[in-house]
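Listed next: structures, encoded as structure tokens.
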Structure 1
Amino acid sequence: MLEGKKIGIAVTGSFCTFSKIIKEVEKLVVEEKADVYPIVTKMALDTDTRFFKASEFWDRMEKITGHKPVDTIVQAEMFGPKPFLDALAIFPCTGNTMAKLANGITDSAVLMAAKAHLRNEKPLIISISTNDALGMNMKNIGELMNIKNIYFVPFGQDAPYKKHNSMIALTELLVPTIEEALSGRQLQPVIRGRMDS
């Protein structure tokens, strides 16, 4: 269903999910034959962490997708004037990015791409990864769930006894979520059970 579709993958700074990003992007490109365009915040582009060295991660993303990451607001504006992308996924979407999106703040390439993409009434998919989903960001999740053309990768609590408010998307459901969103439907159920052991 995604063959030949132009899919944006907008990466924010939830670094612990970066290995999942690589896996799902490879699935989109190799198995689904989608044309994937990476978009990135400056933080996610430049920060070395214990999970990945930034340059190695982005070299790998460019090799998989065949596209350099869009990393400035000016570059991201191109997603608005013409309906360039078929779908855009913010993957991962941190609490910070979610709060800004819900409140109309556009201060990164990712948020500009999301704003420009929604202007074209195309599906925006959110793959949350936040330690305060059941805290300060719950209102933003609710706000975004009620906006036309926004869909969520199903998510659940990842460590309820250690991080009471933390929730994370089931990233292996990215492809079916995009497929459903392209048909105007939310993959159900959105809230899944506890995910740790």
Structure 2
Amino acid sequence: MQSLKGQFLIAMPQMNDSRFERSVIFMVDHNEQGAMGLIVNKPLDDLNFGDVLDDLDLAPDEESEDHPVFARELPVWNGGPVEPGRGFVLHSADYYQQGASVRIRSDIVLSANHDILSAIATEHGQPDKSLFALGYAGWGPGQLDVEMAENAWLNVKGDASLVFSVPADQRYMQALASIGLNPANLSGEAGLA
């Protein structure tokens, strides 16, 4: 088994699970025990970062020089269907907390605690780039490998700009273009050449 950790999965056009249709997933882990990733191209339309801060009682009481509330309108992303109430922050490597952050690649770190949410909300020590997602995509032992063999996903090495710089509505096409593909030319049939 070759680990896909730190790479991207791109849903093939024939994906029959509407939760993953046209998804780009950043793989947080992939080993013998299973796999975990975050969908990075599907913002939640009815929720913003301020709503999450309010729900967790992390929102500054009022705007001040020490506590700006600029982050209230940041998007929240649908990270996947597993544990949709659990939050994860993919962010640039300039922010790292020992014991609370996991380095996925040299340029992308994952954190899932209140400290990073507070840092982003107050603009004190926050990462330069971040994406906050609720939920994740998960696979049991060997499940993702079977789906890869069935031609459900493509994997792409990609870079951090796909997560942090490319507009959400362009990430799927940009991920495909990064490996020279056009969705109109993709086939859903697995086979041997």
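FYI, it's all coordinate maths here, none of it is from the lab. None of these values were measured; they are calculated from a predicted model. Cβ atoms are built from the backbone, for glycine too; each structure is taken alone.
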One of 1, 2 was used to calculate Cα Rg over 2.2 N^0.38 Å, giving 1.06; which?
2
Given that FRET efficiency 1/(1 + (r/R0)^6) of positions 96 and 184 (r between Cβ atoms, R0 = 25 Å, to 0.05), derived from a single structure, equals 0.30, which label among 1, 2 identifies that structure?
1
Given that relative contact order in percent (Cα under 8 Å, 6 or more apart), derived from a single structure, equals 20, which label among 1, 2 identifies that structure?
1
Could you figure out which one of 1, 2 the value -9000 for helix-only ellipticity at 222 nm (-39500 (n - 2.57) for each DSSP H run of 4 or more, over all residues; to 500) was computed from?
1
Here distance in nm of label points 7 Å out along Cα→Cβ at positions 120 and 160 was calculated and came to 1.5; which of the structures 1, 2 was it taken from?
2
